[in-house]
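Coordinate-derived values only; no laboratory data. In this text the structure is predicted, and so the values were computed from the model without any measurement. Cβ atoms are built from the backbone, for glycine too; each structure is taken alone.
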Structure I
Amino acid sequence: MEIKGVELRFLGHAGFLVRTKGGQVIIIDPYNLEGEVEKADLVLITHSHFDHCSIKDLEKVVREGTRVVVPADAQSKITKLNDVDMQIVEVGDELKFGEVKVEAVPAYNVGKDFHPKSEGWMGYVLKLGEVVIYHAGDTDKIPEMEKLTGYGHHNNFFIALLPVSGTYVMNAEEAAEVASLLSPDLAIPMHYGAGVAGTLEDAQKFVELCKEKGIKAEILEKNS
């Protein structure tokens, strides 16, 4: 998918590849990759769980000098990678990588213990000129999402990547509520179909619920 010169590809589960207008390649949470995947200039890891911070998959996408952005608890995993530039971030940090601005935002569970707020795990907001992409990470609907609503009301093209599997994260209904809150130009389901949690049916249900709320939503075919 290409929007305003920015390419977005779904790598499966919660993994995405973003290519900027200038050609920078950003990969988020690669897991269970199939086939060849191009090397990343920047990798963003939301948290240390195996299906988001997978060394086997990271080895496929990093090269010498790739910048890998991680929360502190994933540091020990990333030290297993050779010749990468690791940067530890906390929720609230804002970073700049060439033409890309990245903000680390909260991601956590409410009423379940898989992703405690105390861990400081995160999602990311990528600002790429006129395109803004929100990767929610592993999260439930949380109050901090209110701060992101402005992205849907300016001249940006705002894309929200939202988990829909239930169990460890929001289910399809809850994710559709978040999409309604954020009012993105496009909502895309994630966190399904990799044998961890969630199915294609969850993604389809999310899309239908979004459409009922007047929100454009689309399932991206896996394309690694």
Structure II
Amino acid sequence: MLEDVVTAYNEAIFDTDRDKALEIIHDAVDSGASPEDIIFKVVIPAIEQMVKSISENFDANLAQHFMTSQIATEVTEEMIAKFKTAPTVVGHIVIGSAEGDLHSLGKRIVIGCLKALMIGVTDLDVNVPPERFVDEAIAHKANVIGISAMMVHTARGENGCIKVRQILKDRGLEEKIKIIVGGAPYRYDPELYKVVQADAYADDGITAGKMIADLIKETQK
């Protein structure tokens, strides 16, 4: 039965049909599928499948990326409440848009995917000063800081990732807290993340999940 659920769910999210996707999930649970199976055998594989199917043309498929993450968030939060045993959160990230940047769509895609992957998320919203990134990371015991930028000048600006890196250095936190960046400037210039002294960047919101999970593991060694 679960194979049919996976196929139907994937078709629904590819068509950006939220209502249909949720109907499929609810029917599956009513038919005996466990909440754990819904998350780990339907939702997460759907995210991975979306990466494979549209990674070559991200901009043309922004709606699919967004709906995949938003549906994943909604299903995950509903199913987690029904788990027999509370799931283990593998790590934590604080995420926000760089100071001077008011764009949030890419960040929202990332957050949706991270929740489905059992990664704790604190959303700092937009226009986040560098000091706040670090202060909030410490307060939430975060393993990773995520900095989104949709404009070149906010990506490269003195109050963006470069300043966050300097604050981590000054506080002796470079090995404990990693930095990942994302947004249009980094897709157009794959070496830019090195210029701004980040540890990694992701091409899109969905693949960011795996990279962030890897960064979390690095801080836990």
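Each of I, II could give Cα Rg over 2.2 N^0.38 Å, but the derived value 1.03 comes from II. The maximum of mean count of other Cβ atoms within 10 Å over residues 141-148 over structures I, II, that is, the highest value, falls on II.
Computed over structures I, II, distance in nm of label points 7 Å out along Cα→Cβ at positions 197 and 213 reaches its largest value in II. So distance in nm of label points 7 Å out along Cα→Cβ at positions 45 and 125, computed for just one structure, reads 4.0; which one of I, II is that? Going through each structure in turn, the value belongs to II. Suppose you compute helix-only ellipticity at 222 nm (-39500 (n - 2.57) for each DSSP H run of 4 or more, over all residues; to 500) for every structure in I, II: which one lands on -4500? So the calculation was done on I. Comparing distance in nm of label points 7 Å out along Cα→Cβ at positions 5 and 189 across structures I, II, the highest value is found for II.
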